[in-house]
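Every number here is computed from the coordinates shown, using simple stated rules; none is lab data. Given the structure is predicted, the values throughout are model-derived calculations rather than measurements. Cβ atoms are built from the backbone, for glycine too; each structure is taken alone.
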Structure P
Amino acid sequence: MQIIRRANDLGENPLSLSNRYCQEYLVDMADLQCLPPTYQPRVSDHMEQIKDMITQIINNDCAYVVEGDVFFAVEKSPNYGRLSGQRLENNRAGERVAVDSRKRNPADFALWKAAKAGEPSWDSPWGPGRPGWHIECSAMSAHYLSSKFDIHGGGIDLIFPHHENEIAQSCAACQDSNVSYWMHNGHVTNNNEKMSKSLGNFFTIRQITERYHPLALRHFLISAHYRSPLNYSVLQLDSASDAVFYIYQTLQDCEVALSPFQEHGKTARINPAAEDCINKLRDEFHARMSDDLNTSHILTGAFQDALKFINSSLNMLKKKQPKQQQLSLIESLRKIENEVKEVLRILGLLPPGAYSEVLQQLKDKALKRAELTEEDVLQLIEERAAARKNKDFSKSDQIRADLTRKGIALMDMGKETIWRPCVLVEQEQEAPPAEKEKKPAATGEEQKA
């Protein structure tokens, strides 16, 4: 109904508008690295299946026709309410929409709606009209998956009445109809309220990916269990962006460090510490994914230990060591790198291109959020270097703190200073060292000098 209203407002054909929205949705899903489904059925292409199912329900004496409308008789469904726990006698009719006096029971719902002016319609045995909301899903799922299939998903707000009505009408059409697992996801909330157009508190995917990398948004979305609500906040998106940057930087460093040793170490045994790290990562990953796809802490714990192991091993690889020990370390790094990549692949977090590309994209997004250019940051790095050379540590600390408050971290690597994105630090949370009163000790810059 919302599509019809929107199309009428725009003076556009509802099917054309729907198709446009579908295409835009697919673009967003591709950005988030969501795999496309095998089939993407449209209601308008499955009118015959829908009408056939309605006819079967009528023939089974579970629906009735009134003036071109077809209503499902909920009293013919003995298990109505089994999914949601709703009981027919507890339903209070008229609270959300006016009760249609033509219904035998106020809870009866439309399978087919008679044509109205300004709405699309199709011919049917009951006269021109269009399908009800619920029957579309039952007919298309039965067509592609049969009357019995394993998993049915949807938002938690669809449990009742939508999915409850799907069960009732599917079983009325085919007594053996069954879904093995219903998986309902929680909502993304804003200030702990469900995002919605009516409240004006929602953000589109593209509004977010203008400022954050799509893989950072994907990381954020899997940071909560799919059944739990997830509260949107800039801090959480900053944290997700920082987390994926660390992951990809670690894998980039590993790839570069191992590139000179392509043919080395492949026959060597990995060291016991690496084997233990791999086993813990596999066991923890499988345990959490087997626990109702519990992704909420899947990139912490053993996964973070694996990243730390890679970084510490890369430091060891730079040092001179016996040949066999070096070969074992190289093979250990390869194996752990592959395990980490496999976890990311399954979670849809493995970048499609080179790590260097996604790292630069993450940096570009950080610069956009900070309202800076890379040239601005490099200029400030030069100013900070000059301040340090002149022992003006107050100024050098100030430059670093100002950038950190904008989500830009400076890292001193020997004589060189590089920058990377970081979690934005609000000014009121942490004043720069140079501004703190009665400093009891030397600043970090003075200690390094």
Structure Q
Amino acid sequence: MTDGQNPFSRQERVVVIGAGLSGSLAAVYLARHGYLVDVYERRPDPRTAPAGLGGRSINLGLSARGMRALDEVGLLADVLKRSVPMRGRVVHSPDGAVRFQPYGVREHEILHSVLRDELIALLVDAAETSAGVRFHFGWRLNRLDRDTATVEVLSEAGGDPVEVGADLVVGADGIHSVVRQHLQRGLRADYSQEFLEWGYKELTIPVGDDGEPRVRLEALHVWPGESAMMVAHPNVDGSLTCSLFMPHEGPVSFATLDTPEAVLGFFRANFADAEELMPNLVEEIAGHPVGHLVTVRTAPWRHGDRVVLIGDAAHAVVPFYGQGMNSAFEDCLVLSDCLARHTDRAAALAAFEAARKPHTDVLADLSIANFVDLRDRVHKPGYTAHAVADRLLSRLMPDRWTPLYTMVAHTTTPYADALARAKRQDRILRGATAAAGALAALGAVTTIGAALRRRSRGR
């Protein structure tokens, strides 16, 4: 119960569909507002389900936005205990060179790697200990009346549907959101779903036979390449969880990794040092599923004072900026702030969408652009030189110059604002580089001219 609440008034009820990252954290925030919260999730309880069910034991990179949202409800310290700090990238270039690229110039400018399954279990535990929160696992949404916030749910075990009344329904049910479908049905809604031609498969770098990590642990490892690339996040047990990214179909694709010989030949040709790090490589390639990479943009995110979408249900992005979870957690914080500032819930939901959608649309573009950088540019000298210049200017002028990656990952600057500032900085840097080149050229011409005059006098 919130301070000042009438003890005889009816507590309003919220139904959250989806007990993933955003749904579980949203339940914590909503309970703090005095709501009774029922969370329905079609999958089993993550605290008892096998880890990495289906070969997708995905790691996540926790950064400033997610950390702020967790800290607001007192969960950050517990999450960090289960994470590994990543202080930069270790880039394994196709030529065999290995280079470390720090994420920032300040001690706090790091990421934290955490297992998705463990994080969700922690969030469910935290929500369940909040007053008025209940979880219902093995139940899926069958129908939603967006005007009355009434849902009909079905048990995965069978039986008749159950109708549940609420004052507000929160759709946190992911990319293929059923809440979104019911919310937007018959409305003039915008919806786009864009699949990358590439997919991903989860692999493992286990600890060595001596029980020690096989590679530097406190870093994100990247194997770039134009036809395929791999990224590896560290785990607290010393292993790393890898994501292999490549096209679904084509001459170099998951479809062609169909024999042990093809798998080993591909890795030897593209990721020279990876094979010896991955003793279970062939078995994992054969046994793990290929995931899809999808961007979702949509509007509206809400209906009156009755329904709202958060997380991937509203704005799914590809994972190449590491902001999917962080932006979903930021949704929970911003939604909570809007509910606190507006006594009219419809106004609060409208303010939430207005505050978030322009920036999550920019995040979608940034994520696709960073895919190209990681694939094609991160190992090349020009990219490194630009990153070094960015970091140097940030160190020399910390109040006036902040690299785009730093703003996105290590601050809570809204995404669109960060991009606009980065574009201004890039124009300045390009202008300075051109001016320096012109001065260097002028100096070279002057030097050559002086040398020619000396030679002429010598004759």
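Overview of values
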quantity	calculated
Comparison of P, Q - label where relative contact order in percent (Cα under 8 Å, 6 or more apart) is highest	Q
For mean count of other Cβ atoms within 10 Å over residues 120-127 computed as 15.4, the structure of P, Q it came from	P
Origin of the value -15000, where helix-only ellipticity at 222 nm (-39500 (n - 2.57) for each DSSP H run of 4 or more, over all residues; to 500) was derived from one of P, Q	P
Among P, Q, structure where FRET efficiency 1/(1 + (r/R0)^6) of positions 136 and 224 (r between Cβ atoms, R0 = 41 Å, to 0.05) as derived comes to 0.85	P
FRET efficiency 1/(1 + (r/R0)^6) of positions 152 and 328 (r between Cβ atoms, R0 = 25 Å, to 0.05) - highest-scoring structure of P, Q	Q
Structure from which 2.7 was derived, distance in nm of label points 7 Å out along Cα→Cβ at positions 368 and 416, options P, Q	P
Structure responsible for 29.3, 91, with Rg and Dmax of the Cα atoms in Å calculated and labels P, Q on offer	P
Label whose coordinates, when distance in nm of label points 7 Å out along Cα→Cβ at positions 88 and 336 is calculated, return 3.5 (choices P, Q)	Q
